[in-house]
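Multiple structures are listed underneath, in structure tokens.
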Structure 1
Amino acid sequence: MAKTYTNAEIAAVLEKIADLLETQNANPFRVRAYRDGARTIREADKPVAEAVRQDKLESLTELPNIGSGIAAVISEYVTSGKSNLLADLEAQVSPETVLAQVPGMGKKLAQRTVEQLHVQTLEELEEAAHDGRLAEVEGFGARRVEGIQTALSGMLSRSARSKQQSRIAKPKKSVSAPADRPSVELLLSVDAEYRKRAQAGDLHKIAPRRFNPNNEAWLPLLNLKRDGWEFTALYSNTAQAHQLGKTDDWVVIYYERDGKERQHTVVTETKGTLKGKRVVRGREAENLQYYQEKRAS
């Protein structure tokens, strides 16, 4: 007989997801959504698992703070006894671990790629493999790069691969931001406003759980809407940022539109033609074009 999960057990799963998201410096809105959802489930008058077993998920989304995403997490847990999202978060996968899963990479090359190219995802790795940046990293000859391209073509979904190829297939004189991402100019303007207001001390500060043993509210948080996008900006609270002393330089910007959320990190470039400039990681060609046009204007 299948186990019957109580509201308290389901709420505990949502709360654990919220805790892990927070330690990984996730969007505060997403963290709060899972905490609010957990509270709703814990305080619900009727057993939530019963609605799942009766295939009445619409009754879940009718509850306060329960959207379709959280309802899906609840349904998966009630029916299978596990949550893939929770499992992924518990693994605390670093960018190096993500890249190392690609055949031909290995841990050392993955770490070197992250450090030199600031690549964070498989999609960004594929872009670097095609635009020539990966070949400039020590240890990547032509055959290895070709092997990485082939491996990634099988690992990435067809839709993600098509979208990526549309950006990297042919070099263009003018580089435009994809429709699903804000322009580099817009991201840099959000970065500039965040750092200016953070330095002035007029932003609300939160107390991150990670790397904060005294529970000090030190991390400034900016929320704003601009050009149809919703932005959340805050200094990076990652292990790498702390190790390199970049917690007052690297700015993580989350952006959302039409229910889709992504993120970019803005840093001060330390080498090359843009040394000393603020740049958006993973958007090298657009960064270069932005500053070229700025100089020409």
Structure 2
Amino acid sequence: MPPRLILNADDFGLTRGINRAIAELHQAGALTSATLMASGSAFDDAIAIARANPNLGLGCHIVLTDGTPISPPRTIPTLLGPDGRTFRPQLSHFIRDLLLGRIDEAEIAQEAHAQILRIRQHGIAVTHLDTHKHTHAFPTVARPLLFVAERAGVPAIRNPFEQPWSLALGKSPFLRRVKVRAIQYLRPRFLALPQIRSGRVLTTDGTLGIATTGTVDTKSLTTILSAMPEGVWELVCHPGYNDRDLDAITTRLRFARDTERFALLETFSKAQRQSTHPNDFELINYRDVPRLARP
């Protein structure tokens, strides 16, 4: 059987330029899925795009750091940063406090549910969950998210771990590779969580492109495709337009969003796949994962 590949764009709803890129790529056949930020500044624009593109799989991009909560701040004090209104702005501070036991799993569950509910209130069926900056690689985040996913009937969650075969292919910055490799020891714990182990919440065989975030180009995508084995994989990407709206957002991904947009079009558009990748892989989204689940 050919490999199955989900092309998922994170940060849907962050800016109108990111939303525009996601719509254009999906319409070109170069994107199958996106995950929506429930508190993103361009959320309403993203909802309109989602309604106009019903074949685009839409998940919830759970934000627990570097963003604004949906829940009333007074109800989630351990998730908040120094200002008492927004999440910790630095991922390193979030991880530090997570490992020190300063973050309440019940508050993670509450906020995750609130973010999912906001999307559903706009008539969108949530296909899966993932997290901003892959925080659910840590069991303290994955546990409450899986609890919420199961209770809310969200069928799938991102496998937040890069595979060794794809990790070896990328030319990402050294420090980025070190960080991605460092969390690999958490992978068995993620796969052993009861919802994952039993298949009550489904996941893929792994996620591609985590290590190369910010450095994805046509060459790196082609290299990954050439090496992709049989299985169900997700390619995580961050396409967009580097415009004035993006200038107002705190993000390290600026010029890289334009590069990724061009690379996805050059690699995955319908015309390109028909001419250079015949029958090599099947593009799917998270709606298809239940039918592909192993018995």
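For this structure, a couple of remarks:
- Which entry (1, 2) yields the derived value -15500 for helix-only ellipticity at 222 nm (-39500 (n - 2.57) for each DSSP H run of 4 or more, over all residues; to 500): 1
- When relative contact order in percent (Cα under 8 Å, 6 or more apart) is calculated for each of structures 1, 2, structure 2 gives the greatest result.
- Given 15.8 for mean count of other Cβ atoms within 10 Å over residues 44-51, calculated: source structure among 1, 2: 1
- At a computed 18.7 (mean projected area of the Cα convex hull in nm²), which of 1, 2: 1
- Structure (1, 2) behind the derived value 1.00 of FRET efficiency 1/(1 + (r/R0)^6) of positions 60 and 116 (r between Cβ atoms, R0 = 30 Å, to 0.05): 2
Read the figures in this text as sums done on the coordinates, not as results from a lab. This structure is a prediction, so every number in the text was calculated from the model and none was measured. Cβ atoms are built from the backbone, for glycine too; each structure is taken alone.
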